[in-house]
Structure 1
Amino acid sequence: MKLMKIGLTGGIATGKSTVAAMLVERGALLVDADQVAREVVMPGEPALEAVASTFGQAVIHTDGTLNRKALGEIVFNNRDQLMQLESILHPAIRNRMQQRIRQYEEQDPKQLVVADIPLLYETGQEELYEGIMVVYVPQQLQLTRLMERNGLVQEEALRRIGLQMNIEQKRSRADWVIDNSSSLEETKRQVDEFWKSQDLP
């Protein structure tokens, strides 16, 4: 079987990590965008040097690590600064992820590779993958789960959800939808169904 590379995405608090873990349990190889995002800003990484030269040494701790709080304060309310930061980080993250996918392909050409990318559609990455799986819950449930999980008031939770593409829009563009609004058993059943339908080892 030819290797399959799929992108995994969803909305905040829809249960993407849960589905990623289920795929890994079945043998998939995972490349996690959040983890890679932390790696590319480690001391010695070119992206961290670019961040420091763009935003100043104030965003670097004395031990050479990134001061996320200081950086967050600069970009949080400034769209231009945020876009500048993204123009440094997004290509670095994307390159590292593609590099890791290629390593996986060489190691195990038969296995499914899953790239977990929260902002996959927002950053126009669907073309990089052979198919996209969206983890879906209706927006009202998404809101409830986010408020409970992060201890947020409704206004703040809605603001965070609003930063991403609408979940219904993502659902309509997906090749596979895992509806995570019911029980864990039901989510597992859908993941199993997907696995069998792709004739995966």
Structure 2
Amino acid sequence: MSKRIVVVAITGASGAAYAQRLIQSLVDAECQVDLICSPYGKVLLRDELGIEKVDAASILKNQSERLTTHNHGDQTSVLASGSYLTDGMIVCPASSNTVAAIAAGMADNLIHRAAAVTLKEQRRLIVVPREMPWSHIELTNAVKISEAGGIICPASPGFYMKPTSIDDLVNFVVGKLLDLIGVHHELNTRWNPSQA
């Protein structure tokens, strides 16, 4: 069986912990992760997690050949081409500006272009907005992405698992993302009525 390849994009909405746990979980599941981080995504990683450099050693706390970083401005990256076969793309977290750009079909940076490629190739695109509340414009943009085949998965943790820590809340959202991209995990996200 060939290795799974998942594109992950980090943009400037709050929620760096979701992105870091997602990347770690994908690498732990032996997926190849192609990471794109916007300039504001880099600020987010620094401000929320103290990560100064976007590389495997900083994000994963160790080196890994399963994580490849791509320059946000590099439109010549393999991620800009539909001929580069991936299992999908997750934008986590997704800023309102990124949601708007994807909805409009813009491709002025590698995140937007990779998302456009994912949609045109009918691969799974998962967009994880964290901001709230949403304006009518933002809701309309989300509908456009959904109508184009994308999945809007807000970073909204469930509480039926009786979380006791921030890690529990992060794991819930990341577990849902892994389910949506079809990657096996052991995160505690399954509702069991007998335990309610």
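Laboratory data are not the source of any read-out in this text; all were calculated from the coordinates shown. Fair warning: this is a prediction, and the values are worked out from it, not measured in the lab. Cβ atoms are built from the backbone, for glycine too; each structure is taken alone.
Here distance in nm of label points 7 Å out along Cα→Cβ at positions 96 and 184 has been calculated and equals 4.2, so which of 1, 2 was it run on?
Going through each structure in turn, the value belongs to 2.
Determine which structure produced the value 36 for relative contact order in percent (Cα under 8 Å, 6 or more apart), calculated from the coordinates; the candidates are 1, 2.
1
When you work out distance in nm of label points 7 Å out along Cα→Cβ at positions 160 and 176 for each of the structures 1, 2, which one comes out largest?
1
Computing Cα extents along the principal axes in Å gives 50, 43, 38 for which of 1, 2?
This value belongs to structure 2.
Consider the structures 1, 2: one of them gives 14, 46, 34, 6, 0 for P(r) over Cα pairs in 10 Å bins from 0, in percent, for residues 32-135 alone as calculated from the coordinates. Say which.
2
Given a computed value of -11500 for helix-only ellipticity at 222 nm (-39500 (n - 2.57) for each DSSP H run of 4 or more, over all residues; to 500), which structure among 1, 2 does it belong to?
Matching structure: 2.
Consider the structures 1, 2: one of them gives 16.1 for mean count of other Cβ atoms within 10 Å over residues 128-135 as calculated from the coordinates. Say which.
2
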